[in-house]
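Listed after this line are the structures, all set down as structure tokens.
We did not get these values from a lab; they are worked out from the coordinates using the rules stated. None of the values given here were measured: they were computed from a predicted structure. Cβ atoms are built from the backbone, for glycine too; each structure is taken alone.
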Structure I
Amino acid sequence: MEPTDHSDTTPDRVSHLLEFLRRYSRQRLDSRRMDERRAFPTSLIPDLAAHGLFGLQIAEEHGGLGLSHSDFLRVITQLGAIDANLFVLLGVHNTLGVPPVAHYAAEHVKSAVLPDVAQGRALITSAISEPGAGSNVRAVQARAERWPDGSYVINGSKQWISLGADATYVNVFARLSDEYGRDLGITGFLVDTSTPGFVGGPEVLTLGLKAVPQNSLEFQSLRVPGDALLGGEGAGLLAAKEAFMRGRVTLAAGGLGAMMRSLELAERFARRRQVATGNLAENGRIHQLFAESVAATQAVEALVRYIGARMDSGEHVPEELFFAAKITGCELMWQVVDRSVQLLGARGYVDTNVLGQFFRDYRLLRIFEGSTEAITVYLGSRMLAAPQRVLSLLDEFDVAPHLQELAAGVAKLASAKTANVQSQHVLANVVGELTCWTIMAGLTAQSQHRSEMAQYTAAWCEQQLSERLRTAEQGTPFVELPTVDAIARHIGGYDDTIGDVEQRRPGDQNDLDLLLRRH
């Protein structure tokens, strides 16, 4: 990754941006109303656009702020602390939408598109997920065909597309064939959503993040010009992969803000709350939960900052770090949010007390950009294929010999042979988790002398690695699973106990009367 010049990105500039967001949160934002209405207020996008938030990393020559990666992640963390809907709106636009265009579109296309995108006059997103393909880009079934005149015709569908029907531009990834039907590979196209053949589907009524529309999209013989290509023909995987990697550390950064805000509220309550044992914050078990939650937060913060700094320096960032950000960052975020709800007791279950909505909104992060389970097994499978890679990850850091020994134990476990595919997947999951904790332990060890909390965080991360490794080494042999059919038959038998409870009461009639429709 090439280093970029961000000499104009001064601390004061970013501090002013953060202060604007804090002031806006206090004076103008109503998260509860956005949640109830499932929409952003009409003033929000112009307000944010006026401060450059839709062009955070777009070059200044195209009207953006040109922020460094580190400063971008600071802004995302601030957004995550304020409202998940804001974080996802700006995260999707700036992370999944902008980079494929900024890095892979033709220069004249950048000049035409990016200024409107940077100024918030046009939202942009990417469309990768399909009914049968999530974050696995290689599995997409949408088709594009090159025509003799150099244009391309796209057919297919996408699903779970954030901002899908509201965006002005969508980066569509499809499997391309030439005019003779030969497969040319996955290719990215910049699509103007006003193009004939682009059909936005209905909005999905999600559990949380209700202000951010999630839509299905249909492409019906949608024709785009030759300069709509993002990169070359068959180069779509590169653009999609870059967007996903950036997206994963962005999720960790936004989740970090949620962790900080959750703990702020929980600690405030615990200090003020008296229980049978005295002050809640001084209860030994509650004290332990806070210490672990702060350690988790500090560990995620260290990883996010480290990745941002490495990206800014132009050094290669190992993919394992992005995977660790997604896996560990989002899982620890959820643990902290859930614990904070629990610490508030009945108040945590009240939706107007912030944490209730956080609980609904931030649940998606464990699924977004690839579910925890899928990404962990994938990471573990990479380590199983090259066990010594675990040791080389610690070369990133100056660690004590005992940490090297723990990493060697992970590498040895990764070298184990398994009897069948199921046990291979289970082992890959274990090794994936251990790889993440190897990274976290190595990283936090670098700053353990900075404060009492940093020392505890380093020890806590090492403990997570050590205990998980010991459990894996001493665990019972893999128990053969029932067949998939046996599980399905057993679950099918639940009908005898709970009966048919599928709700069939008619809802509201929303369709236009048949006599009033166009024929």
Structure II
Amino acid sequence: MWFVIYRTNFNREYTLTDENSLKLHLIGRSGFGASESIIECVDSLSYEDLVENLIGPKPSNHIPDDILFRDQVDLHSSRSGIPAYWAYRMLSTDNLFLEKIALFWHGIFATGNSKLNNLRSVLNQVDMFREYGLGRFDDLLLHLSQDPAMLVWLDNQDNHSGSINENYGREILELFSMGVGNYTETDIKECARAFTGWTLGNSEYMSLMSQKDSIWPYGRIVWHHRFDSNDHDYGEKQFLNEIGNFDGSDVVEIICQQKATAEFISRHLYNFFVADEVPVPQWNVTGPRDPDAIQVLVNAYFEFDHDIKSVIRVLFNSDFFKNAVKKKVKSPAELVIGTLRLSGQYSDENKISSSIFSDIAEAGFMGQSLTNPPSVEGWHTGEEWITSGSLVDRVNFASKHLADMDNDGVKLIVDRVIEKTNMGINDIYDLINICSREIGLYQVSDETKNAILDGVDNNQQENSFANMSEQKKQNLILDVVKLASSSKEYQLC
């Protein structure tokens, strides 16, 4: 039997209210996880005010680039530096929602550095997601169509008047806006014609120069968009049942007015923020998980003139979001960044370390290499994140970083748990609850609690937690945290 501690007039100050549980759910989904300690910062806010606080404009306050590059020059010199640089941004920013939005659009408008020899263009695209990702979808799609990384990724620099390349014309309809079954092959060709002349500025010279400069993604050579009027098809086009002398901006406007576009983007938002859907290639044959929820988001899309932030506001305040606790498998990026933020390993500019390269590479081993998706289709999400191999990687990564007392965040977790247990606890299950909540697990099943209990070293059993030495308390807490981070609940958000 495990130890049992009794206390007269037991005070459960760490018990979460229903509203605070919802707040943790919201903070976790809008960022990269949440712990009970965050509630102290937002306790005075209503749920609705917290939504506004999270999605509203705020400074990033991330580690400045000059400090990063001065300490880690390798961030300049390899493809692995791109995800490492982004990881530092996600780990040190105060505006987590903005990074989450950038990650959301990166998963839809999947662009890979494997095809590009100008790596700075990839980061410029991520910056574009930050700048336009919460505005009108029309503006975002237009800037995507002018984005140099996307132009090269989908070969639009080879899309010429009289000799079209259909790659971008196809994918903007199939994967970026409307989805399969909502357009024709003729629409694809007419769309490609509209985007002729949308190319790279001085591409031959830039290509030659980038061969010398390609390992320096932050160097002086970076692609830029140019409209070549001499290479644009000015002929009449028939696109989505409309006829006119359309160019790319006209096509984007027509696309964004379609109900199919509203449904497609709404389903992506639901899949990313609410609950896992089937993979995108199945959407044309498998209906939404919650059609009523999708319709609510579609209505918001049109009511607020295609404004993404307004749609997300409706989503976060909805009952279907509030009821979707632990309905999503964390993506590898979410799990890695969330774990590292809890650990405090890279919490400020004094924690800059080359270990970020190997740590963010772990997300790739789990199936998600940032800025290097497997194809233009992006990553399959949900249960497909979990395989026998990736699950081992996920469990090992979390338990390694959250049981290391060299990490400031772990020290803080241990100190907070000891402070709370000093008020008195009834039994081991109370200790498990406290530790679990410190790493964001505010709803833990009895099955998981019993598994944690079974996994704790029997040699640590004593009659009274209060009478344990400080070292034994620390070891016990670390064991519980390590086991809790290995639970099925930790894989979900």
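0.25 is what came out when FRET efficiency 1/(1 + (r/R0)^6) of positions 132 and 148 (r between Cβ atoms, R0 = 25 Å, to 0.05) was calculated for one structure; which of I, II is it? Please list the in-between numbers first.
Working: I: 0.25; II: 0.95.
Computed on structure I.
Rank structures I, II by relative contact order in percent (Cα under 8 Å, 6 or more apart) and report only the one at the top, that is, the highest. Walk me through the numbers before you get to the answer.
Working: I: 13; II: 21.
If we compare relative contact order in percent (Cα under 8 Å, 6 or more apart) over I, II, the biggest value is for II.
Name the one structure among I, II that Rg and Dmax of the Cα atoms in Å of 24.4, 79 was derived from.
On the way: I: 24.4, 79; II: 24.8, 85.
It was calculated from structure I.
Going by distance in nm of label points 7 Å out along Cα→Cβ at positions 420 and 468, which of structures I, II comes out largest?
Details: I: 2.6; II: 1.5.
Sorting by distance in nm of label points 7 Å out along Cα→Cβ at positions 420 and 468 in descending order puts I first.
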